[in-house]
Structure formats: C-alpha cells, structure tokens
Structure 1
Amino acid sequence: MKIIYPIKQYKFQYNTLLYPFDQAVTDALNVKYLSRLNSDYAEFTLETEQKSNYHKMWYKYVDDNYNNFVNSLYRNFILNYIINLFDEPIIFQTKPTFRCHLIGNKAVANWHKDMQYNHHMAEVNFFLPITRAFENNTIWIESEENKGDFAPIEANFGECVVFPGATHMHGNKLNDTTQTRVSLDFRVLPKRYYSPNDRISKVQGKRFIIGDYWSEING
C-alpha cells in the first residue's frame, strides 16, 4: 500500500527474524521481559518523559552500537520496507525515538500534534511496538484532524503502524493494563517538502536538517 495524502492509518507486517528490534532493545536494557519493566517512576512530565534510566540506556546503546543498529538494522528496514511505500525520494529520522509506557504511567506526557513541536505537516509517523500495544498502554489518536474521536492504535511486535501524527491529535492514557509497552517510532518526509532550518526537535534536541535530525536514503 502506497503512502498518499491525506495520510490514513494502517499497519503492515515485517520479518522479525531479519529485523530483530526486540533483541536490540533487550540488549540495551539488559532485561529479559520488556513487558515487566520496573514501574517505580513518578508520572512522566514533558521534561522527564525521555529521561528515565531506560531511555538513557537505550540511547547510549544506539550511540555505542551505531554501525550495527543505525547503519544496519534500522537503515536496512528503511531501505527494504519504508522506501517502497513512497513514489518519490524521502528523508527519514536519523535515530528512532524510544518509548516506554510503564504500568501506571504514560510514555508521552502531553496530548499533541507533532506540528506543535516544529514538525512539518507532511511528515509520516511510523510506530514499531516491541511489546504488545493495546488498550491504555498504547497511543490514542483521532480518526480525522480535530475530530476528537480518539481510539487506541493496537499492534503486536512484527507490525508497523503508519499514522498522521503531524496533523492529528494523539497521546497516552495512564497505563492501567498489566503490561508495559515498549516501542520505537520515527518520521519520514518526502524530500520535496524539505526546507533546511534551525528549528529544534523537542525529543532529541536535533536541528531539522539533513545530517542531524534527518538523513537521506542514499546519504
């Protein structure tokens, strides 16, 4: 299924043996059962949602294993799956964002549209759950812009969900399930919409330029 505008939410399956994102995350966090991560954290705020020990361990792992993870596993996933969804050149988020929706907590503190945080309205969001994403441990999103009819994005490991996070309000509820949701997400932008600027991404503190927040598919 090709990406067309306006973006519609859908999901596709991929080969987890060829793309073992779960192994990368369990190696990074040095745990066996991601759905049982220690939840002894105060409710995350906008300032703390990316600063837990789990986030620090993940981003250190990515930096320490840049060639194996970013240039192999993740980049090959972009090359072999994501690029085929577009009929035009794209740029993609250099490093995927790590999310940890702990039991009794949230992964993202605020309900928002990504446009509110300097993202381009033409960006396409991709959601890669590493553990089962369901009910109140997942992302809730409206079906149309400003409609407010929020519903959960449900998916399993081995599924990737495409959704219009730039223009559609989305967020998290308190996780009242018995399982932590661990996931990665990233954004893709058709290159025709790219305009270099010094705006800073809220989560990663990167400038929205190729070579920082963005990478080229053949770069």
Structure 2
Amino acid sequence: MKTRIIAIDGPAGSGKSTTAKLAAKKLGFLYLDTGAMYRAITLKVLEKGLDPKSEAEVSRIARSSSLQIKQVDGSNKILLDGKDITEKIRTPQIDENVSFVSEHRMVREILVNLQREIGENQDVVVEGRDITTVVFPDAFLKIYLDCNLEERARRKAVEFKEKSISTSFEDQKKRIASRDEIDSSRKFSPLKKEDGVFTIDTTYLTIEQQVEKVMQIYREAIS
C-alpha cells in the first residue's frame, strides 16, 4: 500500500477507540473509527422505527444515507445526512443493536468501500472488528487489542455513568457478552484474531500504556 495503515481490531470495551485516537495524534495520522459508521446507520434505522435485523431495510438506509467523518482536534465528528450525531450514537440502545446492523453483508460492503477510500490517500490509524482481516488485510501494521469481559464491562459502566446514562456492571456484562457472540459468529466479516497479528492484552493496562505499546510496535516496524 502507498499509505501507512495501522489496523486495530478487538472486542467492545478493549480500548480500541481511545488508543487508536491517541496513537494517530502522536503520529500525525488520520484517526478512523469504523464502528461509528455502523452506529450511525443503526441510529437512523432505530429513529425510523425499522428492524435492525432486516437486511433489506437496513441496506436501503445504508445506500440512501450521506455519511461523513470529519477530523476535529484529533477526534472524529460523525455527520449523517449533514447532521452531527457524534454524541447520539454512544448510548446503550445503539450498543444493543449495532451488532445486528453490522452483520448484514450489503451494509458491510457499502461501508468497507467508504473506509478503503479514506485510507487510499493518507496515513491512517483505523480501528474496528474486521480491519486486519477484511478492510485492510495488507495494512502496514495489524494489531489486536484483547481484554477480559469483566474489565470491559467495568469500563463501559464507568463511561455511561460519566454521561449520566443509567446502567450497571451486570447489565453491561450481559450486553457485551451478547455483542461478542454476535460479532464473532456472524457469517460475513466476523471478529477474529489471525496468526501473525500483534496482540496487546489491555486488561491491566492504562490507556497511556496501551498507546505506548502501539507506538513501540510501530517504531520497531519502521526501524
């Protein structure tokens, strides 16, 4: 590839988004959160009262929607049909339904094409669930962030509490376990860790330590 792509995969709550965002800032790369794209489509599907499990309905929404990602101060702003929905896609309701939306083959094809277009002309740190396996299989660096279920549930519960969104550790544990099952068992582009991918277990790491691990792998790759 002409551009340098750092592809990061991993389950919900493993620290992908924050780690990728901070690593991109340090490197001067674009940060791309692909999960936000699926969340945006999920939001529109739910707002229209459609069934997120219906491939025909969800694919129609994906084809007809205008989706833009803008970089603002190192963070992604998600624009759906010209409206900023960045905060609206980070709720338990979206968490609960996004895996249904993202398992549809046509939806993935539409959004993967957009993701590849973004990575064609600029260096990118991109994170998601099929980035190392499907979107950028020839990426300059491929990394998998892992973390045990209890810690991921704790992180999500804290995140929502900071946003004054009612939830609990046990509720998040059930929701994340359900997402893990759907994401890893879906027919198209499942979440999986391939041989040869750098693995970082983030269970006992701070965000700063996670970012430094990524930076260390990158420095070794270019030396």
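Derivation of every value follows stated rules applied to the coordinates shown; laboratory data play no part. Owing to the predicted nature of the structure, the values given are computational and were not obtained by experimental measurement. Cβ atoms are built from the backbone, for glycine too; each structure is taken alone.
Things to note:
- FRET efficiency 1/(1 + (r/R0)^6) of positions 24 and 168 (r between Cβ atoms, R0 = 30 Å, to 0.05) derived as 0.40 - corresponding label from 1, 2: 2
- Answer label among 1, 2 for the case where Cα extents along the principal axes in Å, calculated from the coordinates, equals 44, 42, 33: 1
- When distance in nm of label points 7 Å out along Cα→Cβ at positions 80 and 200 is computed for each of 1, 2, the one that comes out at 3.7 is 1.
- For the set 1, 2, ranking by distance in nm of label points 7 Å out along Cα→Cβ at positions 48 and 120 places 1 highest.
- Calculating distance in nm of label points 7 Å out along Cα→Cβ at positions 160 and 192 for structures 1, 2 picks out 2 as the one with the greatest value.
- Structure responsible for -0.38, -0.46, -0.65, -1.39, with log10 I(q)/I(0) by the Debye sum over Cα atoms at q = 0.10, 0.11, 0.13, 0.24 Å⁻¹, for residues 72-175 alone calculated and labels 1, 2 on offer: 2
- When FRET efficiency 1/(1 + (r/R0)^6) of positions 32 and 112 (r between Cβ atoms, R0 = 35 Å, to 0.05) is computed for each of 1, 2, the one that comes out at 1.00 is 2.
- For helix-only ellipticity at 222 nm (-39500 (n - 2.57) for each DSSP H run of 4 or more, over all residues; to 500) computed as -16000, the structure of 1, 2 it came from: 2
- If relative contact order in percent (Cα under 8 Å, 6 or more apart) is computed and equals 32, the structure in 1, 2: 2
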